[in-house]
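Some structures to go through are shown next.
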Structure I
Amino acid sequence: MNFLEKAETDLSATFIKSGYVIKPCENPSELDKIRNKTVDLATKFLGVSTPANGGEFLDKIASLVPVEKLNSFRLHIISGLMAEPWFREAYFSCARSLVETIVGNELVMQRNIGLSIQLPGDDSSLLPLHSDSWGSECSPFEVVLWIPLVDCFGTKTMFILPPDADAKWRKKVHEFADIGTERLYQAIEPEIEWLEVPYGNVVLFTPTIMHGNRLNQESTTRWSMNIRFKGLFTPYSDKRLGEYFAPIAVRPASKIGMKFTMPGGFNE
């Protein structure tokens, strides 16, 4: 039986077939708020004035941030965003109905934020080909909500290997154990998809499939954020509830059930 509405069924089918969906942000004003705060944190770190165009400022940040300062710059922005009490809810609001359709409405959310700042030609910020669920840390029940703060395209974005191709190559991964991930990438490269994601859109994808990024050969900088979500009652791996994940949506029946204790005497 399937009691989902047609739109939910169609979206679910697309996600299962492609491993991802790209949709317009559901709360553009909150996305703008996140980007504006990012720009504010960046200008304070660099000691420069607030730009007239935040997106253009982020695109051209390479002219202001040398590679050797990039990590401290990135950590400054992450800590500044996480210090804002509104940030996590704002992030979730950018794709609330999308996450609820794909994952469910009783949810946990990653406590921290992933932030990628990939300068043109910089090989220090690469995320090699991988699948998060190959290790013991990631549960296959997780999804990643990936949100760009600038237009992402070409080599300035991420790539994924679609599920059918991923299943085929997953059986052959052991053949590359001694020759490395780069050789595996070269083998799968004809089948990967590069995600074109203009600012104002979001990506939800499953980390069970192979994905990653490459050297940014575009003229502008990639800025993207990622946070994981999963169903509250789905299995956890090493990333535990209360440590890596925090509950954000727990329904009343679940709260009652988790507190319920049987009275004594009935089984005696």
Structure II
Amino acid sequence: MTRVVLIHGIGQHLKGPQTITETWFPALNDGLTVSGASTLPRHDVSVAFYGDLFRRPGHRGVGEPPLDASDVELGLEYELLLSWWQAAADAEAQVPGPEAPARLRTPRIVQRALNALSHSAFFTGLAESVMIGSARQVRRYFTEPEVRRAAGERLSRAVTSETTTIVAHSLGSVVAYETLCAHPQWHDLTLITLGAPLAVRGLVFDRLHPPPQGETARWPVPLKRWINIADHGDVVALVKELAPSFGSRIQDLTVNNGAHAHDVRPYLTARETGLVLAETLA
């Protein structure tokens, strides 16, 4: 019996469903505990895993081939990195903004963005390849139909007649939204989105399936309730409130995730998330 289905975001391509569960499940139950609710047994939770769709095939070298600023593709990858850079600079004093003068050794705008993001809470300690790879996964989802279709199929297989709630993080919120819209025969589901980039105009919102009509996207038929939770410092969730873009029925909440604004674990351990989940399971 799967009452709660979890779907992850970017950067999980070297993991698997059991690895994701090891991280998400205790954090989810911690959120329920701090909210005063009963915890869930392991068999009530499953993971819709699609990270392997982005995993590179084997090669003769050691590790993954490195990516640098010259590998960033113009268009969505480029625009995402610049958007994350601006958001990180707005939220964190230690991150130099795009208006800061470029040093001579980093004249390229992409290199400046990568250098700045390396000082942000979300990307600190990560190699350039990882930052570029994160933007690339978003680009591949929207531009490679087979990846998009396969990700949705993973979620649709995880949802059963016993499922009441889908918890989606980051890019997983896009997969969840599009899959829910594609399955109008499902009913009485609750969607909890964490750090969702769904309402980012020009990068995500305008690329959704089904396409938004004007300023508003379609409400997924299977949903009886949608709660969106965001940290003000989350640079991936550039637009924190989804209600203006997806309808007033959405309940937008804010949490404080500390230094790791986009990390799924503090999202799940937050009392606000625990309360919402407890209500959907009651």
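Out of I, II, which structure matches -9500 when helix-only ellipticity at 222 nm (-39500 (n - 2.57) for each DSSP H run of 4 or more, over all residues; to 500) is calculated? Please report the intermediate quantities before stating the final value.
Details: I: -9500; II: -11500.
For helix-only ellipticity at 222 nm (-39500 (n - 2.57) for each DSSP H run of 4 or more, over all residues; to 500), the value -9500 is produced by structure I.
Work out which structure the value 1.6 belongs to, where distance in nm of label points 7 Å out along Cα→Cβ at positions 190 and 222 was derived from one of I, II.
Values: I: 2.4; II: 1.6.
The read-out comes from structure II.
When volume of the Cα convex hull per residue in Å³, for residues 70-173 alone is compared over structures I, II, which one is greatest?
Result for volume of the Cα convex hull per residue in Å³, for residues 70-173 alone over I, II: largest is I.
I have 31 for relative contact order in percent (Cα under 8 Å, 6 or more apart), calculated from one of the structures I, II. Which structure is it?
Structure I accounts for this read-out.
Where does the value 18.5, 59 come from, among I, II, when Rg and Dmax of the Cα atoms in Å is the thing being computed?
II
Each reported figure results from applying straightforward, stated rules to the coordinates on display, with no laboratory input. In this text the structure is predicted, and so the values were computed from the model without any measurement. Cβ atoms are built from the backbone, for glycine too; each structure is taken alone.
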